[in-house]
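Novice: Presented below are the structures under discussion, each in the form of structure tokens.
Just so it is clear, none of the values below were taken in a lab; they were calculated from the coordinates. These figures come from a predicted structure and were not determined experimentally. Cβ atoms are built from the backbone, for glycine too; each structure is taken alone.
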Structure 1
Amino acid sequence: SVPIVGVLAPEAHAAVLATRNRRIGLLATEATVSSGRYADLVAALDAGVDIVQIACPRLVPLIEGPDPFGEESASAVREYAAPLKDAGVDTVILGCTHYPLIRPIFQRVFGRGVTLVFSADETAREVAETLERKGIENSESREGAYRFLTTGDPALFREMGRRFLQLPIDAAEHVEVATLEAAAA
């Protein structure tokens, strides 16, 4: 049995802990924003926190495109960040697994006064805690093995993985979200 760790709850928890003024921003895909899941998680943790949610439909195609660090990506991030800056948020959840790939752009646009919460960082912490809690950490000194699962296109995942992770990814398997949810239940 392999534990399944989601990305939303760890990010919401980290954002609620990080905010000083109780104003949190969310930049995410349209589907994620319209689901309302982050807002629900944040409200469950602290009902007094205001969350400003912005859908960012242009970012994933730009990140997957030929020039993810180019001016077009920076311009899109500035556009999506503007309402969050206007709202005075001090913490921003970057609610898409693609967004950490252009971390330097987000850091430049938001500056030092805003805490950025990245799914990869928070999920890695949650995975480490889960493995320790269940007593299934790898205590060996040998290198571990990778198995890549994606809810998207495996070929695109391999290409993006090679490009951004700088790892040779020979195989990636497609898995349906419902299958993951059933396995986690």
Structure 2
Amino acid sequence: MKFCEISIGLISVCMLFGFVQSEQPYIVKNEGWEYFNGIFETTFHLGEMKIIGRQRYINGTIKFTEDMASDHFSFQIELYSCPQGEKNFKLLPMGVPRTPICEGLKELFPKVLQASFIEGENTNFPFVPDEGLCPIPMGEYYIKNLEFDTDSWPNHIIRGLLKAKLTFFKDAINVGGGALIMRVEDRE
């Protein structure tokens, strides 16, 4: 049953962010950033992340205070929508259920984010090869002037505000996370 839940979640995210290669009929603007600490400890820090400039780039640092492997660490992604833009978000029935960190990174990062996170150009986060990256090495990783490459995202995304909330868990306890709020608008 757990495999089915993970598969459905991964398929949903891939449908939302996944496989169509073309210029999109929409544009995505980063609107805001939220972060939260863990319940008892915080091993994933996003407190220094911010949105800057007219281009609305993402800048800041991500800190992993210990190596993260699937024997103790997992994550989940919840997606929220607010078509009218008034920040009254509603949870969408898609996302990524709690998934072991290494398996999730191997399946999602190359398909959804790797085109945006260019090692040595706008981040020092390591390139994730086809075989994955495990454990995620402890360290501080910068993000500089990040703008999402949406070429591989699907043609149909709900317009308005979209919130992607990422939460990390260690032995099933929340150890930190954050949420990126994006505005999706029709391309002119």
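Novice: For structures 1, 2, which has the highest computed value of distance in nm of label points 7 Å out along Cα→Cβ at positions 47 and 167? Intermediate values should be presented prior to the final figure.
Specialist: On the way: 1: 4.2; 2: 2.0.
Largest value of distance in nm of label points 7 Å out along Cα→Cβ at positions 47 and 167: 1.
Novice: Suppose you compute helix-only ellipticity at 222 nm (-39500 (n - 2.57) for each DSSP H run of 4 or more, over all residues; to 500) for every structure in 1, 2: which one lands on -14500? Don't jump to the answer; show the numbers that get you there.
Specialist: On the way: 1: -14500; 2: -4000.
Attributed to the structure labelled 1.
Novice: Consider the structures 1, 2: one of them gives 27, 22, 15 for semi-axes √(5λ) of the Cα gyration tensor in Å as calculated from the coordinates. Say which.
Specialist: On the way: 1: 27, 22, 15; 2: 24, 19, 17.
This value belongs to structure 1.
Novice: Comparing structures 1, 2 by relative contact order in percent (Cα under 8 Å, 6 or more apart), which one has the largest value? Write down the numbers at each step before the final one.
Specialist: Details: 1: 24; 2: 36.
Largest one: structure 2.
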